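Each in structure tokens, the structures are laid out below.
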Structure P
Amino acid sequence: MIISAMNGGKHRAGVLLTLCFSLFVASPRCVAQNLVPNPSFEELDTCPYTTAFRQGDRPLNWYSWNATPEYFNACAQTLNGADTIVGVPLNGWGFQYAWDGDAYVGMVSFTTGSNYREYVGAELLCPMVVGRTYSVSFRVNSAEGGLTWSAGGGCNNIGALFTMDSNAWTSNAPIPSGPPFSFRDMAHVYSTEVINDTANWTLVSDSFEADSAYQFIVLGNFFQNALTDTTPSEIGFVLSYFLIDSVSVTSAIDDCNHTGVEVLNIPEAPQVYYDMHAGCLMIDPGGEGLVEYVVVDPLGKRMLAGKARGRTNEYTTNWPDGFYLLRTVLEDREAVVKFVVMH
């Protein structure tokens, strides 16, 4: 399963649908489509200013699913100097550059004498398809030597769990609150080996066959202490705090037949994602904007039209096979997306 370690540093992930301004439509390339929104935590409303995934202090599309994880971004260091507790590379938990871009999230994943856990979660761009195999990967670093808190010792079981229902803590209270997320003592993908590398980013990856139309991804250690292995710590007890970056969930189906669609996140344009095999079209204006959208077939027949302020999913399962054009308008910005329906 796991796992390999690589030096911390910049790694730019590939683009995910082809958004084209005016009426130009580019030919799609062979590319795996990532179901995870904001997979490297780069997109944000405001620069993080404090701990605990508070309102306005977390990456877009991600929420605490239990307790008080952290969001770290290099912009906090730029604004507040080296002593900020949520900066990159130096922060309250340690020193580490992002694997991809300028941001990552962090969470407590083991504490001696307590089953305390922190989790972060997000809604997938489209639900999984039952029976399809998905490849899952993310990067992990064990934090140590922070400005404010002492972490030490590693553990195994850090992983990704997929669910049908949300446990997102969406409260606007000063400190987020919500229902606890109980132990599952399983995860769909997780590290069977103890991770304690504080210098390098470790890759955790595996694949699994979806037995449900999972809609959400959660990250953390979902096993109780009695089922978790650890390594000793110089601080006298084990407090494992992990940084996570570059999360990916892709279908193992070969999309290299040039009939799929490439996703390209163009600044200030709506995000668009289409899963050809699931027949799911996702449109997200981002922020507070109102996006208008219309889909036509090659003969100009209107198949779909609507408006959305938040993320919306439309389904094409009953449409004839063929190419379609999606036109989106957000304020004064227009884009056209070409995608293919194939059953």
Structure Q
Amino acid sequence: MEDDTKPAKMSAQPFVTIFTATYNRAHTLHRVFESLCAQTLRDFEWLIIDDGSTDGTAELVARWTQSAEFPIRYFRQDHAGKHFAHNRALIETQGRFFVVLDSDDAFVPDALEKLARLWDTISEDERHAFYSVGGLCRDQHGTVVGKKVPTDPFDADLRELIYVHHNVGEKVIMALSDVIRRYPFPQIPDTLVPEGMVWLDIAKSFKTRWSNEVVRIYYVDDPQTGATLSQRGGRGHHAFGRWHYYIWLLNNDLEYFSSAPMPFVKAAARLPVVGWLSSQTLRDTLTALKGHRAKFLVMAMLPLAALLYLAEKTRSSLQNAMKTGKSILQIHAAS
């Protein structure tokens, strides 16, 4: 339900929507707000999807809404997870572009200006092939997080960046809203599907212009980081989401095996494991795989998968035993 404190709907389309999904992050959300207040490019809105916070987030945002020099739109939903929040944002966004900024991170002061300037370097006759521009992140101590791209600027879709150029690590993109609306996250009840599934899917049709400019501050080893949307559900629930992700990966990206075999070898070894943990039989898994190469790779990795499954079950049993023992000790201590 939309919060009554939001300003009236803007008559003109903002250049960019900054989307933040949040769950019990009132103690870190100020980083986002303060960094938006400092932006040199002012043509933006801040869209907040609150995933059922119980820590005063709504009241905090209401105060900011009264004082901010930019529009803040706040929506609250029952606790469902980041993917549900993201899909709600795709419906509510009003900006020409869309940027995700997590509830415990921040932008450098000229982040939006850098990204807008980078988009302007793409000529009009090239833009049909692009859906986004991207920059780098640094941690709160000033160290760049992840690898730099080979040249600045550098044009490549995400699959090429990861599989061909072996460039991984935190980055941030500013994407055309009209494009990403076509790619909502899978909303499977009580599970989370890794986000890479959507971004890699978009990369099958569109490129990104990358830069080595730092635009986002990514807080690492941060004691203030508390509950996150991605922590929803237990290991079994997450296993079902990862099952869907590995199926998608082996069905869609296996053409890059020769360039980067390890992501697919790992996926093939883990796929039966997360399947078994989420009550998917080996037959279910093999049926979901489309190609003979994918099926063969999974079958070849079955001995390793069996060992991984055994290790996971042993680890879970030990954790449960430790919890049971701790509970018994607490009962004795109280009596």
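Of the structures labelled P, Q, which one yields 21, 20, 16 when semi-axes √(5λ) of the Cα gyration tensor in Å, for residues 103-190 alone is computed from its coordinates?
Q
Upon calculation of mean count of other Cβ atoms within 10 Å over residues 119-126 from the atomic coordinates, which of the structures P, Q produces 23.4?
Matching structure: P.
For which of P, Q does helix-only ellipticity at 222 nm (-39500 (n - 2.57) for each DSSP H run of 4 or more, over all residues; to 500), calculated from the coordinates, equal -500?
P
Throughout, read-outs are computed from the coordinates displayed, never taken from laboratory work. Given the structure is predicted, the values throughout are model-derived calculations rather than measurements. Cβ atoms are built from the backbone, for glycine too; each structure is taken alone.
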